[in-house]
Structures are given as C-alpha cells and as structure tokens.
Structure 1
Amino acid sequence: MLRQETVSQAEVVLVVTSSIYSEDGIEFEKKMDELCESRFLTITLDLSAVPSITSGAIGKLVQVRKRLREQQRTIRIRGCSDALYKIFQMIRLDTLLEITK
C-alpha cells in the first residue's frame, strides 16, 4: 500500500498504491506522522494509483499540512486522478496544498 522513496536529503515521496480505507488508513496515518517527525523539508504524496480517499485521510492531510507549515516545511500531492482532483477542488484542498495531476 505504501512505498517510501527518498528523492534527496530534502525530499521524500510516499507512493500510495491503493485506496485509503480503514486498516490502510491507519497505516497511512502512522506513516504520515513518521514523515512529520523526519528531516525532510518536502513530503510529496504520489496518489496516481489511488481511486478514492476517505474523509479521515483528507483530515490527516490537513493536519499534516498545518504541522509542517509551522515547521516551515511542505506537503504536496502529485499524480491524482481527475475524480480525486475534483474532490480536492470541491473541498478547496487545492487552495491549501500544491496538487498536480
């Protein structure tokens, strides 16, 4: 479900390879907390293989964004589907995070 790829000393990519539901959501939340405690300045989520996302996972993204922003760090999303991007636009997450299809 999750694969971490270190891009540089400053950036890490977390590749999410399935929908984020119940048990997967717990793993996702733990990994996000772990990355918040890391040294990386930029955390990039690759959601290209994610067809849908739960409200809990979206809440975690908002929480992580706030936490990282306080530390002058960044979280961004890349590779999301059109459907997922529309959801992010509807809830205005695209105004808080850098999101690219």
Structure 2
Amino acid sequence: MNNKVTKVSHIWSKDDDRWVYIEHDEQAKIIGMNFMQGDEYEIFKQVYCENNEHLFDFYEIMVDTFTVDRASINTVGFINKCMWAFHQCSVLHDEYKN
C-alpha cells in the first residue's frame, strides 16, 4: 500500500453483528479494511484495527466485478457483503484443502 492513511473508521454493523475497520487516504478512497464478528469493542481495537491485506485484495476484486451491486447499496452495506463472501470463501477453502 503506497497511500498514506489519513482517516480511520470503526463502524458497528448491528445487522451483521460485527465491527468494521476502514482506512481512507487523503482523497477519501478506501485503502484498507478488517472486521471482527461480535461486539467486543476492546478486543476489536486491540487485535483487528489494522489492514487485512487478503480481505482488502478480495474487496478490490469485488468492487471491479460487482459494479451493479456496489451502486445499488451504500458503501458499508457493500463492504459487509464482501466480508461475508470473503469469510465464506475462507471457510470453504479450509474445508476442502483438508
């Protein structure tokens, strides 16, 4: 990541039962993210407040691939969809590699 982080957001997503971490650059572009399931904010701040490079790479692919979905909901809603898909792909990958 070559962009400098100038803003960080911590967003509680009640419907998805997760804390979301988002990094922005000086143009307000999203340049990093992470998440934690559950509402333990102190754990979230200690462990999950850094960019998850794999998740962010997945998100960037989703942004380019699912332009209609991205345009039809708000940014946080789209990010949460990406996070669910990322999590499900990770679980399936782990399940089938064994």
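Each value in this text was obtained by applying a stated rule to the coordinates, not by laboratory testing. Just so it is clear, the structure is predicted and the values come from calculations on it, not from any experiment. Cβ atoms are built from the backbone, for glycine too; each structure is taken alone.
Below are the figures for this structure:
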item	result
For 13.4 (Kirkwood radius over Cα pairs in Å, calculated) the corresponding structure among 1, 2	1
Test item: distance in nm of label points 7 Å out along Cα→Cβ at positions 16 and 48 calculated as 1.0, pick one of 1, 2	2
For Cα extents along the principal axes in Å, for residues 40-87 alone computed as 35, 20, 15, the structure of 1, 2 it came from	2
Answer label among 1, 2 for the case where relative contact order in percent (Cα under 8 Å, 6 or more apart), calculated from the coordinates, equals 18	2
